[in-house]
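Values quoted throughout were computed directly from the atomic coordinates according to the rules given, and no laboratory measurement underlies them. Note that the coordinates shown come from a computational prediction; the quantities given were computed from them, not determined experimentally. Cβ atoms are built from the backbone, for glycine too; each structure is taken alone.
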Structure P
Amino acid sequence: MAAAKAGIADSLGTGRRKTSVARVRIRAGQGTIIINERPLENYFVKDQDRRNVLAPLVKSGKTTAVDISIRVHGGGPSGQSGACMLGIARALRKFDGETEESLRHNHLLTRDSRMKERKHYGLRGARRGTQFSKR
């Protein structure tokens, strides 16, 4: 725990996915995760989203070593869980530099740059055209 030994209390990380932004704060603790002042189980209903958020902790072996506080806004549940995942991974890297190799190997430090394509002129959406009428 490089950050804990250096006297730094918290490690911060920012994660983004689609239109969601998550601000993550990590400190040494027992493994509690609070998202927008609610426990992880209450905030993310789907098991897939919960596993997504916990992935950096599981891969680095820090599930019971740190307490995490997250403020997330924008987007939907899937985008928010992806933003939390990236924020946790970045904060863990600052908290303990030895975890970077396992996080990078599992592609948890890479931002997913896919965004929604904009609506185009003359079309009903990004790619959908108007309905064809024969008569």
Structure Q
Amino acid sequence: MAKTGLCTVGRRKKSIARVHLYGGTGKIKVNGKKLQDYLKRQNLINMVNQPLVVTGTEGHYDIKINVKGGGTSGQAGAIRLGIARAILLDDDSHRKVLKENGFLTRDSRAKERQKYGQPGARKKFQFSKR
């Protein structure tokens, strides 16, 4: 791993995460805070760490992340994609395991837009015969 960082982008719903990967000891900072302080739920922390665990690179990198938009779950998904892409840039031999676990695929699901003449995306106004 070079001294200069690798920069990648991950997206999920309305969230955008810019991930900077450096060689180091395993510190992860999100918007200037420790990962555990930023994402309070353990399942989200585990989700972010999945690419590192699967590739066996825990403790090999220091990761600095800037994330904005969306909620905590969308941000965690964006961070996971960004980390997976950064690991791939550093070492292409991890492609197979990352691909098998679905960490390189951008989750394209997003909120459906509200249509005119309706109160929501799918909901209709109540029908009355008279």
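Data overview
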{"item": "Structure from which 5, 18, 27, 32, 14, 3, 1 was derived, P(r) over Cα pairs in 5 Å bins from 0, in percent, for residues 15-54 alone, options P, Q", "result": "P"}
{"item": "At a computed 75, 30, 21 (Cα extents along the principal axes in Å), which of P, Q", "result": "P"}
{"item": "Per FRET efficiency 1/(1 + (r/R0)^6) of positions 23 and 71 (r between Cβ atoms, R0 = 35 Å, to 0.05), the highest-valued of structures P, Q", "result": "P"}
{"item": "Of the structures P, Q, the one that 16.0 was derived from, the read-out being mean count of other Cβ atoms within 10 Å over residues 87-94", "result": "Q"}
